[in-house]
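What follows is a set of structures for review.
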Structure P
Amino acid sequence: MQLTSTGLKFPDPGAPLSTVGFADAVLRGFGQVMLQNNSYTGLLFLLGIAYNLPVLALAALLGTATSTAAALLLGVDRTLVRDGLFGFNGALAAIALLVFLQPTPLAWACVLIAAARSTIAMAALSEFSKVWSMPALTAPFVLVSWCFFLATARLGRLIPTGVLPAANLPKAAAVEGIVNASTVIDGLFNGVAQVFFQESAVTGVLFLLGLFLSSRLAGVAALTGSFTGLLIAWGMGASETSIHAGLFGFNSVLVAIALGCVFFAPGRVTTAYTFLALIATPVVTSAISAAAQPFGLPGLTLPFVVVTWLFLWAAPAFSQLRKEGTS
């Protein structure tokens, strides 16, 4: 075992994980939330959450460790586990449960259950999506979290917070608030921070440092995605409060990284294609939010999943994109 620029290198793919190896896999799981296979990036993500809300950092660490351990116990390919691919959905599910549910002892127990279930969902969706050669992305996290949120209607000891949307029919929106320079600057960094449900410009900066540590292109993509999402939402009349909070940025951040520097090779056509996806993402975000509102559900990262899947499915039809190739 030896240190590399991105973490720990394991010479034997079939060897069991040591304690240090398990910790490395957990940190890579944090990094994979933004599609980065880098344990140091994951550490900066964890520190960013801890800076803003230590209790959510603890939940995320517990969730990632649980989903990673479940994958090991169930015999998932060790290479996938070591790359953190069975950790990131557990991290997001753990944070989401403690953001949208009251942090009771039962909710903490549900964090463990949700994290373990995310491993099952990840395996299931990965197998299912092999037919179309599609990555599961954060779809397991969305499905597992929605299950718990819907269950609050029948399970009285699962108590939602005021953050969970009230179930009602969507109404026409009105332009609210005045967007100023502070809104744009805070919204830019909050858009990155909201990938982990954090509203903190400092946390967003720490996340960006982690991205630039792993890949300068990923860092630029994240900033571009957050700004584009903010700009499109502003131009279409989103409220100042939601723009400031970064609620139209985080799905765009993930789309920009996924399409701009992970699934396609960098190039002019890739850049143009990614911008088309970024223009669509705030609209899809609004549509999914409105569609989920009657059920009292947040959209989470489903817009990122839908937009990325759509643009990956479409890619084989475009000869210019095929010429640049895939990453």
Structure Q
Amino acid sequence: MITKELEARIVRYLAHRMPEAGRVSVIALSRIHGGASRETFRVRIDQERGGERGLIFRRDPVSTLIETEREVEFAAYRSFMGSAVPVPGALFLERELEWLERPFFVMEEIEGCTAGSILAADPYGSHRRKIGEQFFTILGAIAKRDAATSDLARHVPVVKPDDAWKVELAKWEKVIDEDELEPQPILRAAIRWMRRNPPPAAQKISVVHGDYRTGNFLFDGTGTIRAVLDWEMAHLGDPLEDLCWALDPLWSTDRAHPGGMLAPEEAIKVWEKASGLKADRQALAWWTMFASFKGAAIWISSAKEFQAAKNTDPVMAFSGLYCLPFHNKRLADMLLEAREAA
């Protein structure tokens, strides 16, 4: 809820962190809805020295869809500032509770942009191809980044190439074990299949965005991607995890063009060229199934949070009611195809 107290707290904090700006006042303050891991606020300020400026505050919520560390997300942004991967400037990370009652961080606002919606029939219009080529080129640039020298590497565990799949499978299986409200036979069958049919070792250990998809980037009126957002699930792992998540058909009403952009085979070629890696077909098959499995685990957590009234954001209900059945059906189809091919 937007209150005068919240506005006053923000002014006090900015005066503390930005003394060079002189007197600071808030021109506009609004909540950006839709995220499930942070409370996001758009703040337009006027600085005595510096004029108007847009900032984004990302505050820890009382309850969250997936437990994430704000330090990890902040470090992920820092890892790509000034690189071929467009990100907002990450300004301040605040752990003290005195300012906004919960930890938060502050970023620059990328103005004059919008985010595509997974519910839109044609989210990019005439810019579909241009955005699609940028989208998968940027994803390739993320994979190409030297993970060991990134800021993120100081905040997340390092994994070995042949362990990346095991770590991620175990992580999301644990989420299901802890949050399922009813038995999940399809997910349990998928777990058994993925363990019996492991993928090849990762070609390299890369920074993995963790939620690279439609809705998590901003583009302007010319069809230029200006910022990749929502790095709260960033980690080190197999870059094919990101590629297969981006290709998941949930992210577009047009199932032939994941994310409402390029056809899968074309998207993979763009990614391979940008990353310098090869999308091995056996590995792609495994990470494709994992993408739907991981999605289902997230939607199960969403349903639990909403049912317990810990988070009543409508996106939580949508995730449990629509996204979970979608990925359950997709997993069932993939398991049947794998059985028939055996």
Structure R
Amino acid sequence: MSQRHDPGERLARDLDWNLLRTFVAVAEERSITRGAERLRLKQPTVSNALRRLEDRLGRRLVDRGPGRFRLTEAGEVLYREAVDIHGAIHRLGIALRDVGEEISGHVRIMMASHVVCPLFDEALAGFHKAHPRATLSIEVSASRLAIEAVAARRASFAVCLVAEKNPRLSYRRLFREYFGLFCGPPHPLFGREGLAMADLEGQSSVSFVTDSISDALRNVAILRASARLDDRVVATSSHLEEVRRMIVAGLGVGPLPIHVAARDVAAGLLWRLPPYDDPPEIDVHVVWHPRARRNRAEEALLARILAQIDAVPIEARTYRDALAPGG
């Protein structure tokens, strides 16, 4: 049946919704007089509205007389439907009101140490500009602990390295970085040109706690092994800043993201060591729990980050030799 001849469609088009509102008040008050008082209308106005509704529907809705008020079967059906309609309209008003309101709420981000990613910084800046009432906290931790916090729904999302993916979580690669080996000014290899891998053999090393074959920095562990550094790692940390501190202090050779170390190399605080070709690559991910209940601020920031990831090809999110993408 076409919409032109569909009585339901015609009713939806022609019916005055205020008549339903009036009917609901009368039905709930069990009286035209009390219904009129509730709506702050005159009794004849309400009686006329009820009559118009019955005429429009072609059904008697109320059986009333001296001392008697009862909804007919059609009236009972209409009342149940009208209550649902009134509730839907009320919810619609709330939804539209929320859309117009400024987003507030707190976002808790778990972050691997010293993530350097212009795209992520741009997402934070854009989010704050769009929603200045929202608040953020960024907590630096080992990637394993960051993922545990997301899995336990204690964090909005994480930006970290990933060893093995938890099937209950969602992942999106934020950027790719490359690691190199470096030493500091006190080290005997600092400033030496033309070094080969053989020159690193037996040197002491410092590294990250995740630098192992079974963890997130597996490729870096393989790099250290190929350089034949001393098997004993003299110092470790989960924070990049502290690994950098120990390298600069001369405790040993250590791995750092090449684009992060570029400024220190230029400033004479770090020296790049071989291998210079084919450095190991490491992916940094955004990790979130798809079934977690998030506030509007959390939803807005996560959506912004994912949208920017989708809009920027991985080549522009690959940091190799400097802070600029690509290298």
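Structure notes:
- Comparison of P, Q, R by distance in nm of label points 7 Å out along Cα→Cβ at positions 205 and 309 - largest value held by: Q
- Origin of the value 1.00, where FRET efficiency 1/(1 + (r/R0)^6) of positions 29 and 301 (r between Cβ atoms, R0 = 35 Å, to 0.05) was derived from one of P, Q, R: P
- Each of P, Q, R could give semi-axes √(5λ) of the Cα gyration tensor in Å, but the derived value 34, 23, 19 comes from Q.
Each reported figure results from applying straightforward, stated rules to the coordinates on display, with no laboratory input. Since the model is a prediction, treat every value here as computed from it, not as a measurement. Cβ atoms are built from the backbone, for glycine too; each structure is taken alone.
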